[in-house]
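Next up: the structures, one after another.
Values in this text are rule-based calculations from the coordinates and carry no lab data. Every value quoted in this text rests on a predicted model; they were computed, and no experiment measured them. Cβ atoms are built from the backbone, for glycine too; each structure is taken alone.
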Structure P
Amino acid sequence: MQPSQRPQVPPFPDLALLGVLALGLGLRLGWILLVPNEQFSDFKWYDEAARHLAAHGELRYDTEYGIYRAWFPPGWPFFLSLFYRLVGPVPDLVKAVNLVLAVVTILLTVRIGTRLWGRRAGLWGGGFLAALPGQVAYVSTSNYEVFLAALVTAALTLLLETDWAAASSRSGRLHALGVLLAWMAMTRPLLVLLPLVAAWYLRTVTKPRHALVLGAVLAAYVGAASLGWMTRNLAVLGEPVLFSTNGGYNFWHGNHPNATGRAMQPPNVPDPRLNPHTLRNEVSINRAGYRYGLEYVREQPLRFIAMIPTRIYYLYYTDTMGVYLSFLRAPMKAPTPLEPLRSSPLPEQIAFRSYLLVMLLALAGIALSRARLPGERLLLAFVLYSTFWTAITFGQDRYHVPLMPIFCAFAGLAASRVSMRQR
């Protein structure tokens, strides 16, 4: 069928977009109200760090191993602390912040899909992200996933919607994009090389010289954030650590004799090669993690390579960690009406099956797109970039949360094609 002969789909009214946003807002607000969970483990450390930073101007983490000054990256605690500064130590403030960030992410997912494949695809993609149970559950946790997903979609929207060949339209947006990329690196340091991905994309939509200049500006923002935080760590820790001291531990986590390719609890043994936490000092843990991890890779290069598929598998194999960490395993402040479900396999089954459906549609959407458009290649490049780092460390399904808007956008493309054929 020629393009002119294809049936014309009438544009969706704004009411449809409002419906998608209302769906995402309603499901997440309902989850917050029905599941009065408390924060624990890493989530509690992030939240308490933001509160302490707002009250005392000092970033620190009160961990079970002692007070650490740079154990986690600073991007999320700094952002969250802004709200604690404004309204004070309000209980569950992080959930309200996550609620707003999640709705913004859904809106931007709609815009990304609309920009690439049309309004119907955009609405389908936003609808998938709005309704996915595994994604809804993260609104109740104080970890950085929801925040990073918002940063990712904002950066991708800027890249896709800006006419980078026109000097008049790129100045302010370029600096906004630089700030977003810098904050992304401060939130998850493995994203520090994203300016290279952005420059590669810009090379396809503008002149090579312009792309080089634009990429250099973006790299300068990320470089300034990196240098600034390394200087802070040098002053506080006595060592110029890049953003956080858990980088070495994370690398060791995927590369040691007991590594499984996924998150695991180190054995309670005194040998730091098997449990770096025995060193207690965060700088020592960071150094030892890199040293022992690299030693293991050199000693067992074939096992390092053989573990790559396993690590990637655990990155994508399910979408239930948010449900576990906010509901199934989380302590509750008060009785929840959903208490009977905490001992039932139903929440995990619903989260997994809905995720599986969306991911199958996403694969179909990727196949349909064939990566013909620069924007499609940009989305896939971001997925591949993020997957690469998992392939050399370890996989955990919460690490794919910032990628879910991309997968939902591709799933929206597939769903829109199916819905058009059924008309």
Structure Q
Amino acid sequence: MNLRPTARWMAALAILTFSACRKAPAPDAVCSYEPLPASSDVPSGQGAVQTMATTDSYFYAFDAGGKQLGSAHVNGMLPLKPGDYQLKINNSVHPVAVQSKTLTKCATGGVLVSGTTDEYYYVFDTSGKQLASAHVGGALSLFPGSYQARLNNTNTPTDVKTGPPLVLKSGTVNVEAPTDEYFYVFDTASKQLASSHVGRAIALFPGSYTVKINNSDAKAEVRAADATNVPVGTLLTAGSTDEYYYVFNTAGTQLASSHLGKSLALMPGTYTVKVNNSTTPAAITAATATEVKTGSIVFQGATDEYYYVFDKAGTQLGSAHLARPLSFVPGDYTAKLNNVPLPVRVEPGRTNEYQAGTLTVKSSGSEYYYVFDTAGTQLASKQLNAPVSLPGGQYSVKVGNNSRPASVTAGQTLVVNW
């Protein structure tokens, strides 16, 4: 078909107008546009995108409806039909336009949290959505923008630009102690951030923190690329019984407890140690083992009864079945067995034994007998033929309206036939 000159001119103008409308958009700070290399394996009529990065990552292309259309390793080309797309790398997003026979080349930046621990850091966008994570010492490629980096719940703003990854230096905090325990890190608002076994450092972004172990605390300043070690001491309350001791601060708040003979790590300071409600102060200094020695007492007896221990003010401290020892801090106490008081002494590292005697009133019948001290105060009662334990001493027994004296010897059995 032959076109008249005017028609040929109009057709050429249409081609030029179409080409002008489809030319590559102006480059931005992230993406540039250039002709496809002659060697590229891109289908006819398509263009390609290339995301440049220094990490071992993949990028993804999505259409306007959020449908993923393809992916490629960074620095590789991804063929696409002409159109507008969203590129993603580590869930960071940048819009791009693809033109036929055009290579859309987009640069990334990134972030790298440096440190010495075997931990992970996380990257969030400005809305708080988690985008990606990496091991400390490993880089993440991201499109330029504003982000938040998080390490053990400590945060720092991160402004990513094109080029090498932005390096964020972490520091560490650690508590060295010979105990099998954990320490905890809190921010200035008293929010717990992280925890770790003693001797295992925690990576944090620089800042001021509070470190706690067994609820005793100390301030810690963490600096970039620096190791902060929080000094502690240990407390050992020694004892021979199967019991626990308790640690209180100067305000009277219980902080921790442990089995006798097992150490607790504590921040330096002054504390109160309590064993069966007997107390003694304990001063803890850094890198030092403080030992509190207890002693024990035991009331030996042959009956199924209990004895009780009181301090000098008459406050009951503890109780135990006969023949079962109780630990206390050293000092003088009063033991009571069936309301009979007996002075007892607790000495460090020793078990002091006290013997009870046994009294039995034998008779036929099912009545009860009653035991009185020499002042006439009733101490105990039992059914006839049932034994009662008493410290050695002079007593009287009563059945009905009749009374008889009874002399009980420690470690001996007295039978009163009625």
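Please state which of the structures P, Q yields -1500 when helix-only ellipticity at 222 nm (-39500 (n - 2.57) for each DSSP H run of 4 or more, over all residues; to 500) is computed from it. Source structure for this number: Q. Taking distance in nm of label points 7 Å out along Cα→Cβ at positions 63 and 159 from the coordinates of each of P, Q, which one would give 3.8? It traces back to Q. Looking at structures P, Q, which one was FRET efficiency 1/(1 + (r/R0)^6) of positions 127 and 351 (r between Cβ atoms, R0 = 41 Å, to 0.05) calculated from, given that it came out as 1.00? Comparing all candidates, it corresponds to P. Of the structures labelled P, Q, one was used to calculate semi-axes √(5λ) of the Cα gyration tensor in Å, for residues 143-318 alone, giving 36, 20, 14. Name it. Of the structures listed, the value fits P. If FRET efficiency 1/(1 + (r/R0)^6) of positions 87 and 279 (r between Cβ atoms, R0 = 41 Å, to 0.05) computes to 0.05, which of P, Q did it come from? That value comes from structure Q.
Here FRET efficiency 1/(1 + (r/R0)^6) of positions 207 and 271 (r between Cβ atoms, R0 = 41 Å, to 0.05) was derived from just one of the structures P, Q, and that gives 0.90; the source is Q.
For the read-out relative contact order in percent (Cα under 8 Å, 6 or more apart), a value of 23 was computed from one structure; give its label from P, Q. Attributed to the structure labelled P. Here mean projected area of the Cα convex hull in nm² was derived from just one of the structures P, Q, and that gives 22.9; the source is P.
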